[in-house]
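FYI, it's all coordinate maths here, none of it is from the lab. Quick caveat, the model's predicted, so the values are computed rather than measured. Cβ atoms are built from the backbone, for glycine too; each structure is taken alone.
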Structure P
Amino acid sequence: METPARYTFSPDGSTNVFQIPVRMKGDNYVRIDVDDITINDRNKFDLVNNNIVFIDVADVPANSQLSVLVVQTDEGIANLGNTNSIDIVSQNIADVNAVAANLSEIQAVNNNLPAIQNVDANMSSVLGAAQAATDAETAATNAIAAETSAIQASTDAATAKNAAEAAEVGATNAAANAIAAASTASAHETAAGVSAAAALVSENNAAASATLSENAAIIYAIALG
């Protein structure tokens, strides 16, 4: 079985193109290690003719070690020990199936991508509208609370008014009772005066009768005399 050919480089931090002196058949026939860490993200590099071209020079920093392993046969791929496209799909088959199950939704997103991007570009306005809606909801809640307080105040005022009216009626009844009591006392006083006068007349009449009786007795005694 084919043994991979290894090519090593010492990046200087500014170079992102590294020439390989053999033909490279494709991504699956190449393994790239930076400081013994395999780069499986195929978006980080391109194969251009016999060159490895890194998209971002930061992926091959200065003082690092770049190793490129290359094979020419399908059997040799197994000796690379890297992750190829089929491996990536296999490892993420659940996500692939989820994408397939939701393909119509994904296509809908793609068809409406300008509108989605417009929302993203105007996110501050969207957030502002959401905040305005929240503020409006808070204001409505406060208005309901204020209305409830006003109704309670009106109820309390009505209760206070009823209490005042009841107190006024009580005061009127008390005054009427006082007048009635005064009238009754006055009537009793008048009746007592009349009784006293009648007793005085009776007393005078009794005194007069006694005087007459005494005088009659004297006259009778003289007559017997």
Structure Q
Amino acid sequence: MPAPHELIIAYNGTDLGYKKMLQDAGNPDSILENSSHGSRFSLINRALDCIDGDYYMHLENDFYWQDPMALDEALNAFHQYPEIDYIRFEYLPFTSKTFNRTEQVGEKGIHWMKDDAPYRFTFNPHIRREKFPCGRFQEAEFTKQPEQHHNDNYDGVSCCMDGENFRHLGIYDEGGHYKPYYAERFTLRRGEREIKNALEEFDAFCDNYLYRQLFMRYLHDNRDKHNKKRN
């Protein structure tokens, strides 16, 4: 990361081998585990309680950071436009209909999201000014997408950065089912609906051994989960 930072991994699992790979790949300042078996949002709240900074990033483990310099452009945008509270690093699947204003900051376009746009706050890769922009994150079970709950309490100014900044490597839902609409965020090709060979696609943009091992593990676990349900 091209800026001074503190990295906390909030590990919501029990597989020690997986934890070791995350530790080796991320070299975090600390790892918090969900020993009390609460929700992942209780773990996120605990992680945030441990840190203080000028800005806060949230990166879930199924995203690949394509352009490290996107962070510098986001920090420049915060400095130039003090009214901005939140910058999402993923442009897809949004279109120009989502935004009401655009400014160029360095090599990136920064797009102001309309006040009634959905997902003005999400847990997709982003940087924000406030530690708890919606208050402490709700820890109860959700009947819809968690962001829809958290958005109810969010009234900040949200922006979205264009460019190929992050790839969403998660192409399966929690049940192990392939989701076609995730393909464009994996490939960064708008309108893509099918990934014929996910590992081959991954190899085209990443040659890091540890990252590849993590991705192979992800593919194996989800395919196995899906096959068990079919049987």
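Which one of P, Q has distance in nm of label points 7 Å out along Cα→Cβ at positions 137 and 201, as calculated from the coordinates, equal to 2.5?
Considering all the candidates, the number was obtained from Q.
Match the computed value 22 of relative contact order in percent (Cα under 8 Å, 6 or more apart) to one of the structures P, Q, and report its label.
It must be structure Q, since only it matches.
Quick check for you: by distance in nm of label points 7 Å out along Cα→Cβ at positions 73 and 121, which of P, Q is greatest?
Structure P gives the largest value of distance in nm of label points 7 Å out along Cα→Cβ at positions 73 and 121 among P, Q.
So helix-only ellipticity at 222 nm (-39500 (n - 2.57) for each DSSP H run of 4 or more, over all residues; to 500), computed for just one structure, reads -22000; which one of P, Q is that?
Structure of origin is P.
Which one of P, Q has mean projected area of the Cα convex hull in nm², as calculated from the coordinates, equal to 36.6?
Corresponding structure: P.
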